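What follows draws every value from the coordinates through simple rules; no lab data is involved. These figures come from a predicted structure and were not determined experimentally. Cβ atoms are built from the backbone, for glycine too; each structure is taken alone.
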Structure 1
Amino acid sequence: MSDWDMTLPRAGGDACGRAAFKVQPEDFRVEEVLPFEPCGEGEHLFLWVEKAGQNTQWVARNLARIAGITPSSVGYAGLKDRQGVTRQWFSLQLPGKGRADDLDWSSCGEGISVLKTAWHNRKLRQGALSGNRFEIRLQDIVGNQVDIDERLRGISHNGVPNYFGMQRFGFDGGNLDKALALFARKLRLKRDQKSIVLSAARSWLFNQLLAQRVREHTWSCLLEGDVLTFRDSHSLILPERRDDTVTERFVSGELHNTGPLWGRGSLLSEGEVNAWEASLAERWPELCDGLENAGMNQERRALRVTPEAMDWCWIEGNLSLSFFLPKGTYATAVLNEVFENIS
């Protein structure tokens, strides 16, 4: 398979225009939100770090170097974009609290600042976050401001298709090419690299299913065979387990319909929804079979995401937006619903 088509349909129709994204690091600000506060005691030192121009793993290695510990003793909840100004927590396992007083965080590297510290009794694990707050400035906008405002109002009420971001797939779909080579036993990868390409394959299949439902205008409709999930958890409601409250909770945004993250096991959907999902194995058998043989299990992901506390304003022709998104979702999915070629 080659020539991966990265075009995804918009729920609202054609884009409203074009805009320059990430012209400067300050145009893209991200602040991580944890579901807990450090408790103030324990052997894990939490650092609230602001970074610009560096990726999360690079910062983690530098923190480990300064603290004189192994990189595996450093924890973080999520990977943050290199291009932008981001704030996130890191944890360092330091059994002797007195050691922390002598550490010089000013040598973390250019563009890296430790803003505050706190102690906690557990390491920060990947995925242990509620989500991220975004502050985004778009420049050089070409398009009608009235149309853009109308599209943004629709997004704030109805959400957007919960596509995986294009960064998952690598340049020109390179991670997908690696996945096919891995499945054909033509490529061997280290554990972390293998995880990346397996995730890319699952994300691609999910995006294709979601794109089909966007074209069918059913991505945000409650269908009889849909499997539902909660806005604030990964628990599922199977089609046969619905009660009389489901429709109202779906309309309010408390519940979302889901699509498969491919792997071993039976699809949980029913009827027409199940037929759409099963067709993935017919259209992309190399990816589906490869994921199953790699030991991945079937999971589910919400088909829609609604930005919370969404606000925007126009300043000298530039558009500034702010909103919160739950973990695992992408700001580019919101922006691409309005503008062309945001990545």
Structure 2
Amino acid sequence: MKIPSIPGILTVEQVRQTGAAIAGMQEPDGALPWFPGGKTDPWDHVESAMALSASGYLNPARAAYEWSAHNQRDDGSWPMEIRQGRIVDTGVDSNFCAYIAVGVWHHYLISDDDAFLWSMWPTVRAALDRVLLFQRPDGAFRWAADYVTGAMFDAALITGNASIYSSLVCGLKIAARVDDESARRAVVEWERARADLAGAFAVPAESFLPPSEHSMDWYYPVLGGVLRGEAGRVALDAEWDRFVVSGLGVRCVSHRPWVTGAETSELAIALAAIGDADRAAAMVASIQHLRDPDGSYWTGLVFSDGKRWPVERSCWTSAAVILAADAISRSTPAGGIFADLGGAAVPAQFPS
């Protein structure tokens, strides 16, 4: 398979090295923790698995998805945090549960493995069906629930809902490929949920908590496929100077002198999704100061004093860099997965 690269920024060999660094953090049972000995959450685990697929490490990626299947609970959810096989936080995060659909579709696009898709279909179906229980009458998804009592936290978050949008779209693509009776039933339910969520994004001030100071609330509606075309460009340009630090990356939080590799790479993916490959590549170039000689990436840099913080090379930061390189280069068959999410009927004046 062809491995992602960005001329003058990342070579194929460097991307392979980063993939190897991620594989080196994988636990024997297939889990992909934040860093060796750290926590595993179901969203970042999937993102890291996607990067393994994109960098040619298909067997470790498959082991990661098998971990997801084996650790899914009877209600279709996963614990928010597992540490070396021990559940630390039993809570249910709707976005964390939904993201398995993006990962499975991504791996299938690269591997063209029908057996894999069929084997993971029950996991995807159970996860998205569980997520649908979080949807409010206005179309937005509540962000979390207590696993023991089932009580839900009613707040709906912009970033989480934008990510759920991408998960529903990928789930629909999986169901169309499986095309059995259960998949055809799922299509009806999931498409209705996707359309209702698009409606919530059309009136965001009424549907979600106000945008926070975190950059994710700014770019995720584009990354998740809700905003595209002119609406996406307007949204990204509106807050560019607030979050982007020229030559260093993207602030995680608007008022702090702290740039992070994952947020910068995700912005690059969002830019690539609306056809702005030049600015996307510039974003990836800007965070190469976070690259370690072993190919992994440090999480962030406090640029006011030149110190890396937190002092960790996170699995998911390395993963986001690989996925950004693929989104820009379209090297693998999954390089356009985020660009192909479509776009809801959302006004161009969507607030950041």
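Odds and ends about this structure:
- Computed 2.7 for distance in nm of label points 7 Å out along Cα→Cβ at positions 77 and 253 - originating structure among 1, 2: 2
- Highest-scoring entry among 1, 2, by distance in nm of label points 7 Å out along Cα→Cβ at positions 29 and 325, is 2.
- Mean projected area of the Cα convex hull in nm² - highest-scoring structure of 1, 2: 1
- Which entry (1, 2) yields the derived value -8500 for helix-only ellipticity at 222 nm (-39500 (n - 2.57) for each DSSP H run of 4 or more, over all residues; to 500): 1
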